[in-house]
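Heads up, there are several structures right after this.
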Structure I
Amino acid sequence: MWRYDDTRAALRDALRLSRAMTYKSAVAGLPLGGGKGVIVLPPEPMAPRRRRDVLLDFAETVQALRGSYVTAEDVGTSARDMQVIAQGTTHVSGLSRRRGGSGDPSPFTALGVQAAIAASCERAFGSASLKGRSICVSGLGHVGLPLAKGLLRAGATVLASDIDRSKRDVIRSAGGRWVAPGKALAQAVDVLAPCALGGVITDESLAELQAPVVAGAANNQLAADEVAELLADRGILWAPDFVANAGGIINIAVELEPAGYDPARARTRVGGIGDTIREVFDEASTSRTTPLDAAMRLAKRRLDEAGSG
């Protein structure tokens with residue numbers, strides 16, 4: 001749920017995000033496809049009643065797809081919104097544990113991103129330990145904030161930024177350092193973790209980067225696939241976003257299993273994201289290609305296997 005310049009921009013975003021979801025599920029080895037629903041917000045703020053009506057309209061669309069698409073919480077929506085959508089369709093996940101769901105998937109996304117950061121540090125610096133590593137988290141939303149707190153618990157020095165300045169006191173009280181949003185990309189840190197909206201790394205912004213590793217939660221971090229080559233040319237190790245941020249969908253997949261939801265099983269599987277990142281880096285090194293190309297090859301290989309199975 002987001003504000004777009006026009007419906008064409010929303011459509012382009014939905015197509016990009018659905019592609020990323022397809023690759024995300026495939027790389028994670030999940031028996032799921034990939035899809036993304038986009039709700040275009042009006043320019044003016046919505047009253048609660050209007051928001052409810054919009055969510056129920058979306059629920060009708062989801063229900064009409066008869067289970068080929070299952071919606072869940074994402075940017076601009078909340079667990080409470082999912083409860084509203086559940087009034088109009090049964091094809092909704094991430095409801096509260098009390099209602100038989102797995103709850104907010106964001107902490108699991110953060111857990112997976114932290115595993116991806118550790119694996120990236122292992123490749124770049126020779127150790128997966130985050131103790132003493134400096135990491136800039138750009139975006140302190142549902143995923144960025146728990147990620148920042150998890151990194152602090154792991155002993156990292158965390159710099160953080162967000163367009164919402166009220167997050168400044170939150171991150172400072174947790175032990176992190178505040179950075180102005182416009183300066184996040186240029187921080188001289190070990191790892192840059194983009195956790196806001198996508199398209200942040202462009203031909204132009206690439207020149208600002210000082211971090212030798214980029215690994216974060218944001219979808220579609222690269223403004224274009226070609227930027228992956230430019231990162232490699234600069235010697236910057238990039239963890240493909242659709243691999244690093246798969247923790248939420250992995251958690252949802254556990255919810256959908258016949259045995260029912262088990263948070264311990266979900267945490268174990270989300271921790272496997274680190275091994276998947278290592279596999280991607282190994283493939284990229286062997287093939288002398290970018291991590292993006294290696295991850296897409298892995299995704300397509302698993303999609304082909306699923307199609308022929």
Structure II
Amino acid sequence: MTRVSVIIPVRDRRELLAAALEALEAQTLRDFEVIVVDDGSTDGSRELASASLVAGRPVRVFDNPGRGAIAARQFGWEQSRSDLLAFTDSDCEPAPGWLAALTAVADAGADVVAGVTLPARRPKPLERTMVSTTDSGGYPTCNVLYRRSWVERVGGFATDADRTLTFDGGSLARNYGFWEDTLMGWRLRRAGAVPGFAPDAVVHHHVFAPDLGDLLRRTWMLGSQPSLMKLVPELRATLLNRRVFYQERGRAMVYVMVIGVALRRRGLAVGALGVWAAARLRRHLAEGTGIGESIAALPVELVVDGILTAALVRGSLAARTVVL
């Protein structure tokens with residue numbers, strides 16, 4: 001039996017999966033197996049995994065087609081053979097010391113261990129990636145380790161039948177796996193599992209090119225934030241600005257714009273738009289984005305912030321708790 005099982009769900013990401021497996025082959029800790037759960041790929045992802053060796057062992061590949069990321073992770077750990085369960089994603093490349101750092105924290109007594117996730121490169125406006133650099137309590141499954149005994153005790157990840165989020169964006173959100181990793185971490189903690197954080201366990205997340213449809217869908221799903229905060233109020237201190245605002249406080253200007261339009265106060269609406277645009281430009285410039293590229297992104301970002309605002313209002317009403 002290996003010490004660690006690394007579980008990766010995949011669907012149609014052959015090239016990214018190849019890079020992820022190559023990064024796992026470079027791990028300094030060698031006593032682990034890799035389990036890939038294929039969700040109905042048609043681009044050769046399954047065949048690539050089946051033909052791969054990592055740490056001297058064949059990658060174990062299982063089919064779980066059409067059931068989504070949550071079910072794939074659940075199915076994957078159930079097929080595992082190890083006392084420690086590490087999760088990453090097919091769009092991630094763990095640094096060589098990733099597994100060693102996670103297991104070191106587990107050896108020190110932790111039962112659920114989060115690591116650091118960084119973009120593979122500096123993202124441009126409207127590009128999608130993942131950033132998690134602190135012990136925020138989010139437990140993203142692109143970089144987390146669980147002790148098997150605790151996962152068995154709570155039954156693993158939430159399934160469609162027992163999901164507790166008031167507003168999660170429907171079946172598409174369940175397919176993406178919104179918040180199931182956070183809820184899993186806190187289910188473990190509520191049951192008595194010891195949390196830990198491994199700052200040296202680094203995963204580099206792929207940066208995806210702008211995809212407006214995907215961006216808008218994911219933005220609407222964030223309407224489940226209020227429900228998440230109601231279920232795990234501790235997260236207000238780590239994931240929200242001033243315990244109320246999701247992302248930067250400058251987005252509050254969208255609410256002011258809406259009020260200005262509703263009251264037919266053109267000056268108020270235009271002023272709020274100017275403050276919002278200035279704040280967004282300052283952020284882009286501070287991140288190294290050129291002025292032209294920053295300005296070009298503003299109209300789409302305004303639409304996205306508008307959809308996010310509507311989703312949070314709806315979610316706040318459904319959950320009866322406020323996140324703005």
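Read the figures in this text as sums done on the coordinates, not as results from a lab. Keep in mind the model is a prediction, meaning the values are calculated, not measured. Cβ atoms are built from the backbone, for glycine too; each structure is taken alone.
Summary table below
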quantity: Structure responsible for 1.5, with distance in nm of label points 7 Å out along Cα→Cβ at positions 256 and 272 calculated and labels I, II on offer; calculated: I
quantity: Top of I, II by mean count of other Cβ atoms within 10 Å over residues 8-15, largest first; calculated: II
quantity: Which entry (I, II) yields the derived value 0.20 for FRET efficiency 1/(1 + (r/R0)^6) of positions 136 and 296 (r between Cβ atoms, R0 = 25 Å, to 0.05); calculated: II
quantity: Value 19, calculated as percent of Cα pairs over 37 Å apart, assigned to which of I, II; calculated: II
quantity: For distance in nm of label points 7 Å out along Cα→Cβ at positions 24 and 200 computed as 2.3, the structure of I, II it came from; calculated: II
quantity: Label whose coordinates, when mean count of other Cβ atoms within 10 Å over residues 216-223 is calculated, return 23.4 (choices I, II); calculated: I
